[in-house]
Structure I
């Protein structure tokens, strides 16, 4: 059972994110899910970006997810994504060369520095289906989807 502290923050959360672009660059969307280790969804986000590449969308989703996890008080954060590029860059296996990605990468790393224990790993697309679905829904609707109720559990 996930331990929730008296202040409503969570000891450990799991973050999954995805980003996509139709046209690359073109209309883009992001998807974020945050759950407890036992699978209880506490936050979902889908949002649209007017014009971005797939990689910019991936990093934007990642950044927004880490910011949400911080707001939820995560002490430990287990991150899973289907973007090998992002995972390898954050793990230090690849350098960030793109001028469009450098500021996003720097902001992600700054946000992660406030979380005492985090890790990131690659998962296959089928293991990241809800984040992908949220990104596509946001693009289809051309709008934001955000689900969290007062108890911290996502709806929908």
Structure II
């Protein structure tokens, strides 16, 4: 399955633990660019990631009765270890929640959540519909920072 890769041994990844996880379309060029953007700016290393196509993400989606075959949405899980503690956030809520986790000035951008999702999500859905035409499929390549590999769930 295509996704962000490194040349390192992926068996060294830690198991999932507490904290936020962003589920994304692992085959989408735009989605992978967003993940790299978040990785570069997450100085605390708090966010973790999993492609929606991965076993971990599929199990999470099934357990919550969410669609397992639709990969056109970001899914932000506030606490992977205790998923029942808060509902997952989809589409623009998910993206803005991830920005909020970055802290600093990104929390100001995340204030866009004051606008109802019903006003934000139509733009997201249009972009999601045409994302492959606009940004292409993702071609796996090494991550610039090998330490980032530990932030991906299997």
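Please state which of the structures I, II yields 2.3 when distance in nm of label points 7 Å out along Cα→Cβ at positions 68 and 100 is computed from it. Among I, II, the structure yielding 2.3 for distance in nm of label points 7 Å out along Cα→Cβ at positions 68 and 100 is I. Taking distance in nm of label points 7 Å out along Cα→Cβ at positions 76 and 92 for each of I, II, which is largest? Going through I, II one by one, distance in nm of label points 7 Å out along Cα→Cβ at positions 76 and 92 is largest in I. Here distance in nm of label points 7 Å out along Cα→Cβ at positions 20 and 36 was derived from just one of the structures I, II, and that gives 2.2; the source is II. Kindly point out which one of I, II the value 31 was derived from, the read-out being relative contact order in percent (Cα under 8 Å, 6 or more apart). Derived from I, not from the others. A value of 0.93 for Rg/Rh (Cα atoms, Kirkwood Rh), calculated from one of I, II, originates in structure II. Calculated for structures I, II, mean count of other Cβ atoms within 10 Å over residues 28-35 is largest in I.
Just so you know, all these numbers are worked out from the coordinates, no wet-lab data involved. Given the structure is predicted, the values throughout are model-derived calculations rather than measurements. Cβ atoms are built from the backbone, for glycine too; each structure is taken alone.
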